[in-house]
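*Asks:* Next up, some structures in structure tokens.
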Structure I
Amino acid sequence: MLDAMFDPSLLGSQRVRPLRREEFDRLVELGCFVDERVQLIEGVLVEMTPPGAPHSFGVGYLTELLVKAVGERAMVRCQLPLALGDTSEPQPDIAVIPRAVYWRAHPADAFLVVEVADSSLRFDRIVKARVYARARIPEYWIVNVNDRLVEVYRDPVDESYASVSAYRPGELLHLRAFPDIAVPVVEIVPPP
């Protein structure tokens, strides 16, 4: 395995050139990565971990709930790319995006992005939050499966979010873009 053998400190003053989103998209069009689940994050190909049962249920259930709730006002996409900047094309677990026709390019904006996290919690909190904040995604939720809560990130400023809150079972989440939509936290986190 290259990552187990390669020590980045061996590069010394050599610079690593990030892969650009347009290059990544072209490689996808050419049939690269057919048997791999990867996403482009900050110019680096990142393997996506196979989902476990809590992750799969959380993504599926919340997607179904949001599709019904937003109706025709927006589109809900599940584990599909967002074109965010020159070097990132993440595949969030769920994205609520403006209604449009996206035949020629992936959407570059979202009302809400959701990651369901168990083993990926640290990556989602640090790296993905930075990518989403930089892209000015106004609201980002992390469904924290391990701690049975939802972390809500709002008000992007530079590369972070000015507001971070935790919601627990018994509380309701309201989408900022659609305040009439209330999501009971108890329904989207695993039971005790």
Structure II
Amino acid sequence: MGVMEFFEVIRRRRSIRHFTPEPVREEDLLAMLEAARLAPSAHNEQPWHFIVIRDQELKSKLRDIVSAIIEAQIEMAEDEARKKELEERRSYATNFASAPVVVVVLTRPFPGPSPEEQPPFNQGLQSVAAAITQLHLAATALGYGSCWTTLPLEFAGSEIEAILGVEKPWFAVAILPIGVPALMPKEVKRKSLEEVVTFT
């Protein structure tokens, strides 16, 4: 697929959770990472690092630790509704492992010494979010799909970081599965400009 016109890329981007077995071409993967690298950041700090996982055994290991933690929470839950909720969330928290490529995005505290001391507008998280967005758009332009996931980290963030050897001050903020979409979700309803814009 050729490079799409910019606004068509924005319109076509979807959250993709199901992928074909087709691999991600090396040059395409590098182009996505290059798009992320070129993102703007506060004070040009570039507070990001990307762990690219293609090894299926490692992807399965990460999936299994997330699933095991959710299973333990299901067993401890006394409310049936809570058990059902956790079981439903398990699918969303573990399906990243089916993608040919998984990118774990790291950042570090900015400008304070710890994540807990970040200001409300958190320049570091805004910066790494810009890099993730550019990676997503590049993936779409090149004919791939991805999903901006944080649920695996909600359940097993410290365990995932330990498996990947992440050391402080770095910490994981997102997991991005990347591959050729097995199916294209329908366009979701977006708020109108009138609902989200104030002109003065």
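Values quoted throughout were computed directly from the atomic coordinates according to the rules given, and no laboratory measurement underlies them. Not measured: the values here are computed from a predicted model. Cβ atoms are built from the backbone, for glycine too; each structure is taken alone.
*Asks:* Could you figure out which one of I, II the value 0.9 for distance in nm of label points 7 Å out along Cα→Cβ at positions 77 and 93 was computed from? Provide the component values of the computation, followed by the final result.
*Replies:* Numbers: I: 1.8; II: 0.9.
Source structure: II.
*Asks:* Consider the structures I, II: one of them gives -14500 for helix-only ellipticity at 222 nm (-39500 (n - 2.57) for each DSSP H run of 4 or more, over all residues; to 500) as calculated from the coordinates. Say which. Before the final figure, lay out each step's value.
*Replies:* Numbers: I: -5500; II: -14500.
That value comes from structure II.
*Asks:* A further question follows. Using the calculated result 37 for percent of Cα pairs over 25 Å apart, pick out the matching structure from I, II. Mind showing how you got there, number by number?
*Replies:* Details: I: 37; II: 44.
Going through each structure in turn, the value belongs to I.
*Asks:* Moving on to the next point. For structures I, II, calculate relative contact order in percent (Cα under 8 Å, 6 or more apart) and state which one comes out highest.
*Replies:* Numbers: I: 14; II: 37.
The maximum falls on structure II.
*Asks:* One of I, II was used to compute Cα Rg over 2.2 N^0.38 Å, for residues 61-108 alone, and the answer was 1.16. Which one was it? Present the calculation step by step, with values, prior to reporting the outcome.
*Replies:* Numbers: I: 1.16; II: 1.34.
Among I, II, the structure yielding 1.16 for Cα Rg over 2.2 N^0.38 Å, for residues 61-108 alone is I.
*Asks:* Also, quick follow-up: So if we calculate mean count of other Cβ atoms within 10 Å over residues 117-124 for every structure here (I, II), which label has the highest result?
*Replies:* Numbers: I: 17.1; II: 12.9.
Ranking I, II on mean count of other Cβ atoms within 10 Å over residues 117-124, first place is I.
*Asks:* For distance in nm of label points 7 Å out along Cα→Cβ at positions 21 and 141, which of the structures I, II scores highest? All intermediate terms of the calculation are to be shown ahead of the outcome.
*Replies:* Working: I: 2.4; II: 3.2.
Across I, II, distance in nm of label points 7 Å out along Cα→Cβ at positions 21 and 141 peaks for II.
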